[in-house]
Every structure is written in C-alpha cells, then in structure tokens.
Structure 1
Amino acid sequence: MKILQIGNYPPPACGWAIQTKLLVEEIRRRGHVCQVLNINENRKKKLAEYIDVQNGFDYLYKLLRFAAKGYQFQVHVNGQSRTGYVLALLAALAGRFRGRPITLSWQGGLQQKYFPRPRGQLVREAYRLLFRLCGKIACNDLQIKRAIESYGIVSHRVAAIPAFSIQNLEFHHVPLEPPIETFLNSRHPVFFCYVSFRPEYQLPILRMAMKQFRQKCERAGFIWLGFPSKELPSAQEFVASWPGGEREGLLLLGNVDHDTFSTLLSRCFAYIRTPACDGVAASVLESLALGVPVITSENHNRPPQVTTYTEKDADDLCQKLVFVTEHYARVKEQTKLHGAEDNIARTADWLLEESLHRAKELARDFASAD
C-alpha cells in the first residue's frame with residue numbers, strides 16, 4: 001500500500017503532528033509506503049522526513065503527482081480553519097479524479113467555528129460536500145460520529161477512533177533548562193498552560209483569572225507554552241505590556257519537543273486547558289496519566305476526573321483554581337487515566353483496510369477492462 005498523509009508534521013510539535021508522526025511510523029512498521037505532505041508552519045523547509053509545500057500551486061501539483069502514482073490520501077482536518085477546509089477539499093477532488101476517494105481524519109470536538117452548523121447554512125453545505133467526497137471518515141468519539149452522520153453520511157462510512165493513544169504516554173525524562181528550573185523552584189503552585197495565540201485559547205480570560213488567583217496566592221506561577229514560531233512574537237508583545245509584578249508570575253515559552261513537554265508537565269502542580277473546541281484533548285489525558293490535576297473549560301465531553309469551569313468566565317476559572325489548591329489531596333487522588341488503548345494501531349487497521357479495499361476495486365476494474 002502507498003499512503004500519503006496530509007497534515008501537520010513535527011516540528012513544531014502539537015497534538016495533530018504527534019498523531020501523524022506515530023501513524024506514519026506504524027504504517028511503515030507494517031511494511032507499507034507512507035509519505036507526509038506537510039501543511040504545518042515549517043512546510044516550506046525541504047527535509048527528508050516529509051514532502052514540502054511551497055505555496056498553493058505547489059500543493060495542488062503534488063496532490064496530482066502523488067495521485068497519479070497510486071497513493072491513497074489520508075487528510076487531517078477540523079472545523080476551525082477555512083484554509084484547512086480548502087486544502088482538504090482539493091485533496092478530496094484530486095482523489096476522486098483518480099478514482100481513489102480519500103480517507104478523512106476529523107480532529108476536534110463539537111464546539112468548532114464551522115462545525116457543526118444548523119441546516120440551511122452555507123458552511124454546513126460546504127462540509128457536507130467534503131464529507132460526501134470522502135471514502136471513509138474517522139473521528140474521536142460517538143458524539144462527533146453522530147454529528148457527521150447528520151450531514152447525510154451513512155453510518156458505516158464513519159468510524160469513532162480516539163486520537164489519543166498509549167504511545168502518547170511514552171517519553172524520556174529530560175533535564176530542563178536553568179530558567180525553567182529556577183521558575184519551578186521559586187514559585188508554588190505552578191500551573192502548566194498549553195496554549196496558542198488564537199481566539200479559541202482565550203488568553204485575556206486566562207490572564208484575568210491568573211491575576212485574581214495571584215491576589216490570593218502571591219507565589220503562584222504560570223507557564224505558557226506551545227506557541228508556534230509565527231505566534232510567539234505576538235504572545236511576547238502581549239505579555240510585554242503587563243505590569244512588572246504580573247510578568248514575574250509568568251514563564252513564557254515557545255514550542256517544545258514531546259519529551260520536554262511531558263517532563264515539564266509532570267513537574268507542575270496542575271494543568272489549565274482553555275479551548276472548548278478540542279473535544280477530549282490529548283494533553284488532558286496525558287496529564288491525567290501523569291497524575292497531574294486538570295482544570296479545563298466545560299464542553300460536555302471532558303473526562304469525569306477533571307475540574308471544569310465555564311468557558312470565557314475568568315471568575316469561575318479563578319474559583320476552580322482555588323478549589324483545586326485547597327482540596328489538592330482529594331483532587332490528586334482522583335486524577336488517574338484508566339485504560340489507555342493503542343488507537344494508532346486501530347487507525348492504521350482502519351486506514352489500510354480501506355486502502356486495500358480500494359486497491360482490490362481498481363484491480364477488478366482493470367481486469368474487467370482487459
């Protein structure tokens with residue numbers, strides 16, 4: 001089988017990129033050919049690990065080139081980005097043109113910018129077109145599966161396979177840089193925040209809750225990390241405008257590798273997760289597995305072991321930070337992850353089964369033509 005993964009690829013590391021990397025490794029381990037067409041922020045760099053994308057025309061050219069070579073496309077997409085939708089639609093059209101409908105990996109939850117949407121809205125019809133052009137679709141859980149089916153997609157074409165997999169928990173403890181160690185040793189409690197400089201991460205709300213909490217606990221510290229290189233300058237400019245005392249309570253980092261991410265998370269008091277559009281975030285489950293309490297926005301799809309607050313409500317977030325701090329032993333006791341599965345293997349089974357089915361169909365068509 002020849003598979004072309006279309007999505008984010010590290011570096012920089014993020015939930016999507018880690019999943020793509022693990023899936024590529026699993027498919028190759030099984031003896032199949034798997035390439036990555038990288039649409040992450042580092043897409044223009046020419047590296048052996050992936051196929052670069054220089055611009056829109058280059059993307060379309062490479063789609064057609066790989067389609068002509070017999071590759072089956074798997075596209076990673078969500079309902080947050082118009083550009084991501086266009087890229088997925090072009091891949092779906094290229095796949096249909098060559099007689100190989102793509103497989104779609106749907107990322108995120110049920111509170112995304114463009115998904116789901118009520119009947120009659122143009123954006124709903126746009127995503128309905130994308131879903132209909134695909135061969136099969138994988139999403140994170142049954143709720144999202146039902147939402148996709150409501151677009152007129154038959155049930156057997158949609159598989160609920162969580163993105164989080166047991167491989168996400170594999171890491172090596174690494175030494176942390178001196179500024180990070182100094183911050184961890186001089187502040188308590190220290191909260192870990194995996195964020196980006198995008199509206200769904202609600203940074204002004206997070207900042208307001210941090211200010212309120214530090215009025216009650218002056219030694220508290222907060223670590224913001226995860227910013228891609230293109231977002232880090234905006235985050236630095238945002239923080240530079242804060243008063244000096246407020247800035248001292250924050251350690252601002254960029255994007256880090258998975259080992260550093262997990263090592264730092266394991267050293268922190270608790271994890272704050274702000275976006276509600278993510279469904280069940282991999283980082284939330286990683287935190288539970290490490291025994292690190294989680295305070296996260298409510299999206300009605302969170303694990304029962306976490307503490308939730310009302311999205312966009314800084315007062316409620318602050319109250320939940322106080323609650324976790326005051327009842328830490330009890331919260332810590334229930335902070336566990338039960339039954340992590342090998343969902344990378346499940347995804348590979350699903351993907352390769354679909355590719356094999358398509359290959360057999362094409363073989364029958366050629367045999368009939370002869």
Structure 2
Amino acid sequence: MKVKKVIVTGGTGFIGSHTVVELLQRGYDVIIADDLSNSKASVVDRIAEITGKKPFLEVVDLSDRTACLHFFKIHSDAEAVIHFAAAKAVGESVLNPLHYYRNNLDSLLYVLEGMGQSACRKLVYSSSCTVYGQPEHLPVTEDTPRQPATCPYANTKRISEDILADMVHGDEARRAKGEGMEGDNPWKILALRYFNPIGAHASALIGELPNGVPNNLMPYITQTAAGLRPCLQVFGDDYDTPDGTPIRDYIHVCDLAEAHVAAMEYLDKPGFEGIDFFNLGTGTGYSVLEVIQSFERATGQKLNYKIVGRREGDIEQIWANTDKANRLLGWKAHRGLDEMTLSAWKWQENLQKKA
C-alpha cells in the first residue's frame with residue numbers, strides 16, 4: 001500500500017486515538033483535527049510511544065466554518081477523512097440539546113464543505129446504533145428500520161446519515177446530467193454504526209479519559225474502583241431483561257479501530273462509490289450487571305454500586321448482526337468481555353501511577 005494521508009477528526013479522543021494507532025501501524029500518514037474539548041493533547045505523545053510515529057495535531061474547532069475550511073485548505077492533499085469529532089453523551093444531550101445539534105451537525109457540514117473544496121471524496125463517518133432506537137426485533141441488521149430518536153445525540157446521528165445520503169444522491173444526479181466538475185471523483189462514504197466501545201490499548205498508554213465526570217459506563221466503573229468516584233449508579237433494574245438492567249453490545253475499542261482500517265481499504269475497492277452502512281459490534285448483548293460482574297471477575301476488584309432510577313434517553317436492549325461487516329469488510333470482533341474490562345482497568349491503573 002502506498003502511504004496515504006488521512007485526516008482523523010477527533011483523533012485524540014477515545015475511539016479516535018486507538019484508530020490513529022492502528023492507521024500509523026498500517027503505514028498511513030495521519031493528521032489529527034481536534035478541539036480538545038473532551039481529550040488532551042498529551043494523547044499524541046502516547047500514540048508516538050506506542051507506534052514510534054507522532055501524528056500531526058492541529059487544534060481546531062470544526063464547528064467554526066472559517067477555521068474548518070482553513071484547516072482543509074492547508075491539508076488539501078489529504079486523500080481521505082475519518083470523522084469522529086462529535087459530542088457523544090446520551091444524558092448530556094437531553095439536558096443540552098442545542099449544543100449537540102450545533103456541534104455535531106455544523107461540524108459535519110463544514111467538514112463536507114472542506115472536503116469538497118479540496119476534492120477529497122473518501123469519508124468514513126462515525127455513526128451510532130442509537131439510530132435504531134428501541135428496535136422491535138433483535139439483533140439489528142443494517143436494514144432494520146431506524147426509529148424516532150430517543151435523545152438529541154441519537155437524532156444528530158440520524159440526521160447526519162440523511163445529510164450524507166442526500167449529498168451522495170445529489171452528486172450522482174449532477175453526474176447523470178453531465179454537470180459534475182471535470183476531474184472530480186465520486187463520493188465514497190461508509191457510515192459505521194458503532195455499538196458500545198469499551199476497553200483500552202494493550203499497552204495501557206491510551207484509553208477512555210473523559211474530562212470531568214464520565215458519561216459512559218466503563219470509565220465510571222474504573223474510576224469508582226480506583227476511588228475517584230464514591231459509587232457507580234446503575235440506571236434502572238426494572239427493564240424487561242433477564243436481570244432488569246439494560247443490555248448493550250459492548251465491543252473492544254481495538255476491534256473497532258481495526259474495523260476503520262478495513263473500512264479505509266474498502267473505500268479503495270474497485271467499483272465502490274456512493275454510500276453504505278455497517279454495524280460494528282460483537283453480535284452479543286451484555287447487561288450492565290454482567291459488565292460489572294466481568295470487571296470484578298477479571299480484575300479482582302470489588303465495585304461499589306447502587307441501583308437508581310432510569311436515565312432519560314436510554315433504551316432497553318440492543319445488539320448487532322454484524323454479518324455484513326464480516327463479509328464485505330473482512331473484519332470481525334474477536335476480543336471478549338473480560339478482556340475488555342481488564343484492559344480498561346489496566347489503563348486506569350497506569351493513570352493512577354502517573355498521577
């Protein structure tokens with residue numbers, strides 16, 4: 001593979017940083033665009049420690065049109081974009097919906113505009129299983145109807161998918177009329193619907209480190225076990241599930257990172273153009289209590305937790321059918337739940353040592 005220059009937005013974040021590691025190890029050149037609103041610049045040094053290569057970091061707010069377009073003008077030789085950058089907390093989006101709509105949708109629109117100006121037409125977009133809402137049938141396939149959004153975060157992902165599909169359709173319509181600009185390549189877009197990434201890199205040098213109080217389950221578990229949080233709250237035990245707690249398809253972040261490299265390779269597949277959608281999960285659902293039990297079993301740490309009321313915006317249960325990604329991307333998640341929870345704890349322990 002010839003070296004390909006890739007822009008990774010949100011590349012210092014949880015999923016982004018692990019994907020940058022995987023890209024660098026596969027021979028890609030990486031430019032990170034991140035506003036550091038929920039991550040730290042020091043992640044770049046840890047990525048370099050793992051890979052022996054330091055990606056270039058540009059601190060930029062992609063929801064600022066002027067700044068975003070300037071960034072893409074500077075890096076107009078990039079051949080592809082992986083767009084992670086977004087606010088992502090379900091509960092927070094319910095409390096602060098305007099921030100989510102402005103940040104997540106504006107940044108996507110300006111990234112697409114910047115890509116259009118630089119004739120970069122290959123995009124891997126971070127979507128979410130939340131577009132399915134609470135599905136009537138499980139597991140969900142890519143053809144499962146998208147349900148009305150249960151929270152503003154989910155709605156931003158649903159709207160973003162529609163924006164991408166409409167843009168591709170418009171591009172195809174212009175080409176059919178012979179109105180495409182000479183030298184322009186057709187858009188090639190993959191929207192990857194993530195399920196619930198957890199875990200950390202085997203080196204324990206990078207992992208999930210949100211600023212402030214965590215909104216996701218796994219960092220709250222590890223911070224509680226480390227004594228940084230007094231107690232983990234389990235939101236609801238009265239769902240129609242075997243133990244009453246919500247069920248999710250948890251996937252190791254390194255499996256997810258490997259899927260992005262597979263997606264990058266798929267974009268170069270002869271004959272592919274337009275847009276396609278892929279579920280990225282393990283195909284197995286685990287309840288919140290099962291994740292807690294896995295953590296205690298894998299780490300030997302006893303966790304202080306209590307059951308509280310349901311959290312607005314949460315769904316009851318969901319897990320993926322990943323046959324399409326397995327078949328077309330040649331990718332499959334292979335790390336188990338205990339490996340996920342143990343790696344997250346080793347990352348937390350490493351943070352404590354350096355504190």
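Laboratory data are not the source of any read-out in this text; all were calculated from the coordinates shown. These numbers were taken from a predicted model, which means no experiment stands behind them. Cβ atoms are built from the backbone, for glycine too; each structure is taken alone.
A few notes on this one:
- Ranking 1, 2 by relative contact order in percent (Cα under 8 Å, 6 or more apart), the structure that comes out highest: 2
- Label whose coordinates, when distance in nm of label points 7 Å out along Cα→Cβ at positions 88 and 336 is calculated, return 3.6 (choices 1, 2): 1
- When FRET efficiency 1/(1 + (r/R0)^6) of positions 48 and 208 (r between Cβ atoms, R0 = 25 Å, to 0.05) is calculated for each of 1, 2, the greatest value falls to 2.
- Identity of the structure behind 39, 21, 20 (criterion: semi-axes √(5λ) of the Cα gyration tensor in Å, calculated), options 1, 2: 1
- Structures 1, 2 were shown, and distance in nm of label points 7 Å out along Cα→Cβ at positions 176 and 240 at 2.6 was computed from 1.
- Per FRET efficiency 1/(1 + (r/R0)^6) of positions 152 and 264 (r between Cβ atoms, R0 = 35 Å, to 0.05), the highest-valued of structures 1, 2: 2
- Cα extents along the principal axes in Å, for residues 80-271 alone from the coordinates reads 59, 37, 28; which among 1, 2: 1
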